[in-house]
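What follows is a set of structures for review.
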Structure I
Amino acid sequence: MSRLSELASGVRKTFPGSDLALWAAGATYFGAIGLVPLALVSLWVVGAIVGHQAVTVAMDAGIGGLPDGHGTPEALRTLTSAALSMSWGQALIALFPASLYGEGLRRAFVQMSAARDTLTGWRGRAGLLGVAAVAPFLVLAVLASAPYVGPLYAGNGWTLVWGVVVAFHVVWLTISTALLGVFALIGPGRLGRRALVVGAFSTGAILAGFLQGFVLFLAIPVSWSAPFGGLPIVGAVSALALWLYLLHILVLCGFRVTVVLDEMWRTH
């Protein structure tokens, strides 16, 4: 318990005085540019490994368990179709905007750490390429579980509860593995392995729960376009941007906790 108190005290006393919301918004902007190309490249690689038909079947199985509202199924099918139809050249080109996401994350992470940093943009982009090398295998793990989890989500009662439990653990393990690479390769400075594992998997658990909540949010029959004069595209983009912004606040806080953990364990 004393260690938890020390951690909480360390985070509270040393949390950067800069505007967390501002840096989360900046990371969100870069994420809006880079996440879709990263997803396209990951799905393209998975298609090259297991075949286009297998990816399409698994994606359809996963989509079957999602709420029908807000155009989510159509968007995922369009994303999958675009990814599988890309050529080698298009996949390589997509890596450039994807790498910008690494720059945005590193610039935000620098504000959460006392480590000195140079060539921030280039190092962030290079780190993102390292994460991109692992991302297809994480996507493959999620797609492999989709034929089992999708029908559970479409059920009721204890079937749905079990589906939520299984989906949470799948998402937790995959996101935590991705965060491990993000914190280690994109974050400034050198963090100890122990802090990296604890920080990444703790943050991953929070994000996995957050994503489960987003699935529930998709099921709420509320029009996203209502505050924007009924314009559906503006409503959808704004809602997704808000979700992405909140997600990045959690990621930045998780990285800061990881930094404090590392500093605490180095001094003991």
Structure II
Amino acid sequence: MKNSQPLKIKYWLALLLLAMLVVLFIFLGRWQLQRADERRAIQADIEHGQQLSSLLLQNDTPESEWREWRKVSVTGIWQPQFSVLLNRNHHGRPGYWLATPLLLDGSPDKAVLVLRGWFERRIAPDSLPDFPVTAETVTLDGQLLGHVPRLFELWSLSGEKQAQLPARLPLPGPDLPQVQNLDLKELAQASRLVYLPVVVQQTGVDNDGLARDWVTPPVDDHKNTGYALQWFGFALIALLALLFVGYRMGRYGKSRSKNE
């Protein structure tokens, strides 16, 4: 019976490992169910917002009317000197979203940020395409977003943001700042404008060469439910293995007692 103690330790380690796997797999399954609930809530918000009547977005529009994905029309004057480029792929092609403030009609400093559309990135040394805007008052259609959609942002070893928005706009040259993500508070400090805490995603045709076939957030909750079932299946397998190892450990203990 010299090897009885190491074998007993192996049984206990196997039981501990399997118990940890059961807990881990159940946790992952519950997390996927939570993700499915979140996606269903997003889908419900999108459908509710799109079903609302079109809103005329003005300086004094009450916040209770600002519902994400609601159709809006807004009138104002473009402020192209404060435009920002956001790195975004579109149907697998690298490019940029062009974001430009629109000074609201009748206000000296209150604006709304408009995501005007996407254009493809050019190979250096070609310059960026020119998207001229009129200096007159314009009215455009779009849909409301609660913020500029974000992407994962890389951080440098020094902790500084990659492609950080300049402290002051406009830039001295013709180039536009290029960033990964854009925060309205940072843009307000750089442009010295007061922004509505919403974003307008422009829709319709404007003959400016920008693509506006916007993609809504992924709301395939069935995929998360399927992942959850897989994790729960793994948990069941680990539980059965746990019971089997426990059974073998019990039989080993009985045989050892008889031999003693």
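All of the numbers you see were taken from the coordinates with simple rules; none came from a lab. These numbers were taken from a predicted model, which means no experiment stands behind them. Cβ atoms are built from the backbone, for glycine too; each structure is taken alone.
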task = Figure out for me which of the structures I, II the number 2.8 belongs to, where distance in nm of label points 7 Å out along Cα→Cβ at positions 223 and 239 was derived from the coordinates.
result = II
task = Out of I, II, choose the structure whose coordinates give Rg/Rh (Cα atoms, Kirkwood Rh), for residues 151-206 alone equal to 1.02 when calculated.
result = II
note = Calculated from one of I, II, mean count of other Cβ atoms within 10 Å over residues 39-46 reads 22.8, and the structure in question is I
inquiry  = Of the structures labelled I, II, one was used to calculate helix-only ellipticity at 222 nm (-39500 (n - 2.57) for each DSSP H run of 4 or more, over all residues; to 500), giving -13500. Name it.
reply    = II
inquiry  = Comparing I, II, where is Cα Rg over 2.2 N^0.38 Å highest?
reply    = II
